[in-house]
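Derivation of every value follows stated rules applied to the coordinates shown; laboratory data play no part. Predicted model only: the values in this text are computed from it and were never measured. Cβ atoms are built from the backbone, for glycine too; each structure is taken alone.
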Structure I
Amino acid sequence: MNKLFILLLLLLSVTQADIQEEKICKEANEKFEQINYLLDKHNEVRGAYAIFERSSMGRYFTNPRKNYKCLKQYKKKWLYLLYKNSKRYPLQNLYKTDKSNYLIPLYLGHIAKESKDTYKALEYYNSYIALKKENLDKEVLKYIKSGGLIPYKSKWAKELNPSGEASSEKFKNIFFSLKNKKIFKTTHTDELNILSVAKLYGHNTFDASSYHIKNFYLDKEGTYNISLRTGNSRACRVIIDGMLFSEQNRFQKKYTFTKGLHKIEIEFLNRNSSYDLHFDMTPYQKRYSNKELKEVFKEQEFELIFVNYSPVYSNSHKSGGLQLKMETKSPEVTIKESKKPVVLILQSTKKVNWRLKNSKYLKAVIVGRHSNLTDTLTADKKDVTIYHSKSSFKAGKLLPENCRCIGAGGIYLCNSSFLSTSKRIEKLLSKSLTGYTFSTTEKFSVPQESVDTEKLKKLREKIEQDKKTCKETQIDKVFKY
C-alpha cells in the first residue's frame, strides 16, 4: 500500500512539473514573439526588455534547477537585452556562474568599453577570445590590438610645440594665456605636480592653461599604474603614443607599454582661481592580501618595526602667488642594529621613493598602500624581499593624546590611530610590534621608539573602560551607587 502511495505521489509530481514546463514555454513563446517584433521592426530595446521584466521568466533563466529546454533558444536574445540595456550586474553574476558562454564576457566588454573602463573591457574581451577561439569579432580584435585606445593627434602641439621637441625623461611644460594664446613660460621638470593659487609664474591662473610632453624609453615591456588628479572645474586630455588615453580630470588606470620609445602628451584647460595638476606613472606591482601576508610570515622569528612617514611640502611665492612644491619625497630610512632579522612595515601618506640604509638586518619589507600608485624602494642590500600590501597601516603618534568624552552619553575620542592599527598588525602577522617611528623629516633612523606591549595592553583596556563610562548619560547615573 505504501509503495503504491509513493508511486502515485511521484507520478503526480512529474505530471505537475510537465504542466509547469508547458505553461512557462507557452509564456516564453508569447513574450519573445512580442520582443522580436519590437527589436526587428522598431529597434526598441528598452520596451523589449520591459516585456521580459514584467514576465516571470527571469528566475527560470538564472536558476540552474529550472533548466527548461524550450528556453535555450531564447537565451542569446535575453543576454542581448541585458547588454543593450546596460544591465552590468546581472551579467557579472552570470559571468561567475556560467563559465562557458562567450557572449557574457563579450557583452560585459562592450559595456565596459562604452563606459570608458578600458582595463575591464580588455579583461572581458580576452576572456571572450579564450572561449570563442574562432570567427572572432573584428572590432574586438582591433580594440585589443590598440590597447583599448583610439588614434588622436594633439591640436595644441601643432600651435604650442610645432617642432615636436620633447625632453628625454623630463616633462617639457608649456604655459600659455587663454585670451591671446601666447606662451608666457616654458619649463622642464622631472615630475608634473603643480599646485598654485592666484598666480602662476606671475600670470593670472584663471587665464593660464598648459601643454606637457615627455619622451621615455623602456628596455622591456611593462605594465604601469597611471594617475591624473585635478579639480572638477578643469578639462584634461592625456595622449599616449598618438592614442587618446583619457579625457577624465581624475583617474587611476593600468596600461602596458611595449619595449621601445614612448611619448606622453597632456592638454590641460584650467578654469579656476588655482592651478592644480598632478600626473604620476609607477610600475605595476603585485599587491598581497592580508591572508597572503599572514601565510608568508607564519611561524617565523623576527623583530617587527612599523614606520609612518608624513611628507611635508614647502611653499613658494616666486610665481607671484602661493605655490606648493609637490615633488615626490625620497625619505632615507636607516635601520638600527638588531639581534634578530627585521621585518619593516613602511607606510606613507603620499607616494614616495623609499631609500633603505643598513639593510643587512632586514628579512623583508611590507609597503602599505595609499593609492593605486606604487612606492619605489631601493636598499643597500640586494636581496631584500618586498611585499606591496593591499592594505594601508596609517597611524599617528605612539601614545594617544587628548583622550576625552564629547557631551553627555557622547563619543569618546583620542588623537591617535596607532593603538587600533598596531592591534591589526599584531593580529595579521601573529607578532607584537617591537618598534615604531612616526616622522615628517626626510632622514631618520628606525625604530625611534620601543613598543612596550604590556603598557599598550593596559592602555587599551583603560580606553575601552573609559569608552563604556563615556556612553553613560546623566540620567543613567541618578540611581547609580
Structure II
Amino acid sequence: MKKVWGLLPYAAVVVAALLMALAESNLLYTAQEQSLFLHTPLFFRQQMVASGGLLVWAGAYLTQYFYYPALGAVILGLLWALLLWMLRRAMRLPDAWLGVVPVVCLMLTVGTLGYWVYYVKLRGVMFDATLGTLVAVGLLWAYGSLRRRWIRVLLMVLTAVAGYPLFGFYGLWAVALMGFAVWRTAGSHRWADTLLAAVLVAVVPLLCYHYVYHETNIADVYRTALPVFAMHGERYVAYSLPYVFLVLSVTLLLLPLPSWRWLRPSAVAGALVALVLFWYGDDNFHRELAMRRCIDRQQWQQLLREAGGAKGEPTRAMCLMQNLALFRLGRQGDEARQYPQGSKLPAAPFKTRLVHTVGKALYLEYGLPNYCYRWCMEDGVEYGWTVEKLKLMTLCSLLNGEFVAAQRFLNLLKKTDFQRRWAVARQDYPFRPQLFTNDAALKPILPLLRTDNFLTSDQSQLEHFLIEHFLSTPGVTPEQQQLYNFTMRYYRKNRSAIIEP
C-alpha cells in the first residue's frame, strides 16, 4: 500500500497531462501551428545567437508533437513525472507529493497563456519551463551528490559559465539553488560558496552581454529563455506569476520544513485550487481555436456546430468564421440569423486584432492572398516565423502564380517532422499549376480572385476592409456576386454595432 501511495503522484501528473490534452486539444494544436522547428544547421545556429538557445531549440522541437495533442501531452506528462522523481532526490524529500506544487505551476504556464499563444515571441514556450526546471534540478542533484568541496565549486562555476549560454535563466537558477543548498552541510566555507554563487549569477550574464550576445537587451540579460509578456510598451506581470511561484516553490523545498505531515496536503490542495481558479477557460477563445482548426480541415459543418454552441455573445472572429462557413455551404442567406451575432471583445488585457489571430486565414479564404501574405510577412518579422504562416504564404504564392516562392516555402516545410506530408502532397504544384485547381483548400478560392492584383492598407481593420472591398467591387463570377449580396444584407442595419472595434 505504501508503494502504491508513493507512485500515485507520478501517475497523477501523467493523467493530468492527458486530461489537459482532452480539454485543451485545440490550444495545444494551435501552439504547434504558432511555432516552428526546422531540421537544419542554420535553424540551430539562429537559436544559439541568444543565451538559452539550446533550451529554446529543444522546446521548439518538442512543441511539434502537439500536432497530435495527446502525443505532445503524454511527453509533457512524462517530463513532469521525471521532474517529481528528480525533485524527491535533489531535495531529499520523504516522498514526491510536495513536488506536485512546482508541477502545478508548470501546468499554469500552459493553462494561463490564452491569446498570448498568438503573440508570445519565445519558441517552445509550453515546454521551455519544464525543460529548464529539469535542467536546474538535475544540476542541483549532481551538486548535492558530490563529496569534495573543490569539485562542487568547479561544478558551480561550470554551470554558470556553460549553463547560462545554453539554458539562460535556468542556468542561473541552478547556480542560485547550489548557493542555497550549501547550507545543508556544515563548515565555514558556506558563506564563501554562497557569495561565489551570487557573484556568478550577477557577473556572468553581464560578461556574456558585453562579449558574446550582442543582440540581447541589457534589461533582459537575467531572464533569457523566459517569455516576455509585453504589448505596446506595457508589461503584463500577472502572466509571469506562474514562473515566479515555480521558482519560489522549488527553492523553498531546500529549506528545513517543520512538519511534513500537515504541510503536504495543505500545499498540494492549495496548488490544485490555484490550478482551477486561474486556468484560462474563456469559452469564446476556445471556440475561436476550434473554428480556426475547422477552416484548415474544410470542416464547415463542424465549424457551424461550434458557432451555434456559443454560451454568450460571440466575438467578431467567431462571427466572421461562421459567415465564411455559411458562404462555403451556400447557406449564407436567412440562415445567418439563426446563429448568435455580437462583438464581444476578446478576454485579454491587451487589444487583439483579427489580422494577428484568424484574420490571415480569412483574407485567403475570401480571395485576397496579397493581404494574407502581407500580414504573414509582417507578423513573421514581429513575432517570429511559424508553421501557419509558411503554409498560408505557400497557398498565397500558388494563387498569385509566384511558383518559385511557393517552392521555397514548401522546401522549408519539408524540413519539419509533421508538416512534411502537407508539403510533399503539394510539391508538384509549382511545376504543374493545373494540379492545384483541384486542391480542396484552393479550389473554392479561385472564383473569388480578382483580375486586378493590388495591395492597399487595411489599417489593421480586417472587417472594415472586407465590407468596403465586397461592396465596392461586386465582381463578375457568381461567387463574387453572392458575397456582394450577402454583405449588403448582413451589414445594412447594424454595421457600426457589430464590426470589430
Task: Comparison of I, II by mean count of other Cβ atoms within 10 Å over residues 192-199 - largest value held by - done: I
Task: Origin of the value 1.4, where distance in nm of label points 7 Å out along Cα→Cβ at positions 288 and 312 was derived from one of I, II - done: II
- [ ] Match the computed value 1.10 of Cα Rg over 2.2 N^0.38 Å to one of the structures I, II, and report its label.
- [x] II
Open item on the list: Matching task: 10 is the computed value of relative contact order in percent (Cα under 8 Å, 6 or more apart). Pick the structure from I, II.
Closed with: I
Open item on the list: So if we calculate mean count of other Cβ atoms within 10 Å over residues 160-167 for every structure here (I, II), which label has the highest result?
Closed with: II
Task: Among I, II, structure where helix-only ellipticity at 222 nm (-39500 (n - 2.57) for each DSSP H run of 4 or more, over all residues; to 500) as derived comes to -19000 - done: II
Task: Given 65, 57, 30 for Cα extents along the principal axes in Å, for residues 152-431 alone, calculated: source structure among I, II - done: I
